[in-house]
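Novice: Structures incoming, each one as structure tokens.
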Structure 1
Amino acid sequence: MDYLKWMPYIGFFIFVYPVIMSTVWIIGGMSFWHRRENKASNSVAITNLPATTILVPCHNEEVCIKDTFLALNNIEYPDYRVVFIDDASTDRTVKIIKSLIKNNPNFHLLRLSHNQGKARALNYGLFSAVSTSITIIIDADTAFTPDALTHLVTPFLQQPRMGAVTGNPLVANRHNILEKLQAAEFVSIVGLIKRAQRSLGRILTVSRCVASYNTELLKEIGGFSTLTATEDIDITWQIQRRFHEVWFAPGALVLINAPSTIREFWKQRCRWAEGGWHLLRTHRNIFTRFRWRRLWPVYIEQVISNLWSICFVFGSLLWILTYYFTGDPIGFPVIPAWYGGIISVICMTQFGVALIVSRRFDSKLWKIFFWIPWYPLFYFCIGALAVVRTSIKGLFGDLEQAGKWKSPVREKLKHVQRKAN
């Protein structure tokens, strides 16, 4: 068949694309580290830091909300207030928050009578409770380290066109294999990509679990979009389309609990993948104006990434079916050969670079180095399947319902007093 002649080229693309991107991330991440992190940081006197408001959207967070409160109460910052926004929780979340904030005048609670979704809950808090120049958004299961808030605010004093600053989440739970792989991912993939993208000028997205924003700009945009599964991606692009900067602050450390089960992990990855499709759908008009050209490479990379996922899934499926039924497989082999070894080496190199750039933030990262060779299989398969699974809904589904949320299974946060090494 004529279409089979394209299989070698598709296979080459499946192999080469992650190698190229990994190389870009390594070079870009090292460049960012050398220019921004490997030198004395610009300290700002504590008296110069402006008042800030931290918004914490909540929906059935009874397991972790106390730990989040304790971490927020331990922040080393002169003037901040915290607003918990309860989006019609049906568990003990409200009762716990009330008991915690009754003797803390800078902590407040807003309650919504009906579930609105995370974006609408945030917008309600933003327009009704925020009067400070900087707004911080964190997830309800995110634990601040004491000096994280200072790192999130300082860039606004250095760059007049600062729109947002994304923090540096580290996975706290590292017990089973799934958690250890995600700990490796957040350092060697998420953290390194943000460094590389910042070196190239534009960031795909702030971290959903922790970011700071220019309040005036946020309100000018209209708050967070309710027409996407990932409001963090959309607001990042809205900010950059208005020619404001989005920076990555490695010192803004927060601790998160990654999904501990395959079920919760799969739900998370499907939401991330659906948000990627929504990005391609809602921001495709960036090519209509030349002044948005610095966003073009990020958009095109997202397109290629999704195309790679589709080729990987269907190429692997074709190989399995032809191997089983004919004994003469065609497509992309799911059993790693020499290319599997190369990709594993690239991943270990990438993680080695991540160890270098992150060692002062997490001195225990080396303990999960053993799991890195397994990471490509884990990351490629699950991530690619999630992209394919959500493609139809992401491209053609009803955006009005995209922002509805259901909190994942939570675990108690640990080590909330942790500081950067």
Structure 2
Amino acid sequence: MFDILGPANAEGAVTTRPDDDRTFGALDTWFEDCTSIDAGDGTDVRAAFFNGVLAVLRGLYRINGNRLDGVTPINGVEDRDNGLNRAVYNLVQRGKTNYAPDTGSTNAIVLNMWVPPIELIAGLPLRTKLANAITGAATVTIVGVGTVPLKNRDGSDLVAGVYGAGSVVDMIYDGTKLVVQNNLNASGKAPGGFIKRRVFSTVGSTPYDPTPGTSYIVVTVLGGGGGGGGSPAMGGSSFGVAGGGGAGGVAISQIASGFSGAVITVGGGGGGGAGVGGATGGTSSFGAFCSATGGGGGASPDNISIASMQTGGAGGAGTGGNIYISNGSSGVYGTALSAVNLVSGPGASSPVTGGGGGNSVFISGGGSNGNHATSFGAGGGGASAGNSAPSHSGGNGGQGVIYIDEYA
């Protein structure tokens, strides 16, 4: 403590405040001058008055208390002339008028304000640091004032994941409830805000573990692409080409609940046929919400000596999508006009990433394996074989994939 605004070392100054025996009534009182320089009819000014003024001014001067070290005053003796101004500025800057740490329990916030508001009025801003995570509908109790509900801006209750323990919450009273102003959830995003895209491309199954704070997701499921057809060994006058593999189907769904723990299954790409038709791509799915079958394999040619065409594999089918479902494109026909004019069927393009189907092969003799797909869900290219060519394999289809866009 230090002396401020006092009589200091003036003669007669004391360090203990004398008793104040004034009596205050219901009406304001004022000072009045004497009617003349010699008259004694003016207001009697006593030490109690000056001491009262000093106490009020000192209270404001010292209202901020000590610094974080717990010892040094916020407003020191060096601030005597501008101390009151600085005290007001510091009071606002330090947020002590509207901030209190939460001392309550889960979903029951308790604020013991440094100076509690006399009453709650619309527009009153408050701030707190949560002691516990919010897990559902919440209330705020301001000690000495009362308890009010805490709501989102649209009037809805808070939900789990909106705020974790230690989160700083800004609120404004609207006349009936406190409304959160900065409801960033555990992911650090505002409600409805995009969190991130998750890509699942490993063939097989795994449970989905959402990013904390995810309230809904948009899932894109793509089946595996079909393998390109292979060509068998040809006789001396035989020739033929295979069709390309079909693309996987697509399903897109928005899911607001029940997604945590859903099994993610990524279908593999169909293998290119080794002298036979290509294999069908695997089915991809997200739990029971939506799925997409794989594209069909391209057809293999017969060992014949006449012009022929071999069909491409059919596209897979999407099911269960509440936003979009689509069949994948079919693989392209392979065309063999003669032993020296052979064009294998290219694989179908990926319906999600575009392109990536195994390219066709043009040869004027001999044989060639089909090209592998280079994109998720695309079909593999077909093989070609001219006179006396050995067996050739079609290209492999692209594996499926699942994209999950997470939103707060």
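Novice: One of 1, 2 was used to compute helix-only ellipticity at 222 nm (-39500 (n - 2.57) for each DSSP H run of 4 or more, over all residues; to 500), and the answer was -2000. Which one was it?
Specialist: Corresponding structure: 2.
Novice: Kindly point out which one of 1, 2 the value 23 was derived from, the read-out being relative contact order in percent (Cα under 8 Å, 6 or more apart).
Specialist: 1
Novice: In terms of FRET efficiency 1/(1 + (r/R0)^6) of positions 28 and 116 (r between Cβ atoms, R0 = 35 Å, to 0.05), which of structures 1, 2 is highest?
Specialist: Top value of FRET efficiency 1/(1 + (r/R0)^6) of positions 28 and 116 (r between Cβ atoms, R0 = 35 Å, to 0.05) goes to structure 2.
Novice: Continuing with the same structure: Tell me which of 1, 2 gives 143, 39, 34 when you compute Cα extents along the principal axes in Å.
Specialist: Here the read-out was taken from 2.
Novice: Let me ask something additional. Of structures 1, 2, which gives 0.05 when FRET efficiency 1/(1 + (r/R0)^6) of positions 140 and 268 (r between Cβ atoms, R0 = 30 Å, to 0.05) is computed from the coordinates?
Specialist: Derived from 2, not from the others.
Novice: Something else now. With distance in nm of label points 7 Å out along Cα→Cβ at positions 12 and 148 coming out at 5.1, pick the structure among 1, 2 it was computed from.
Specialist: It traces back to 2.
We did not get these values from a lab; they are worked out from the coordinates using the rules stated. Not measured: the values here are computed from a predicted model. Cβ atoms are built from the backbone, for glycine too; each structure is taken alone.
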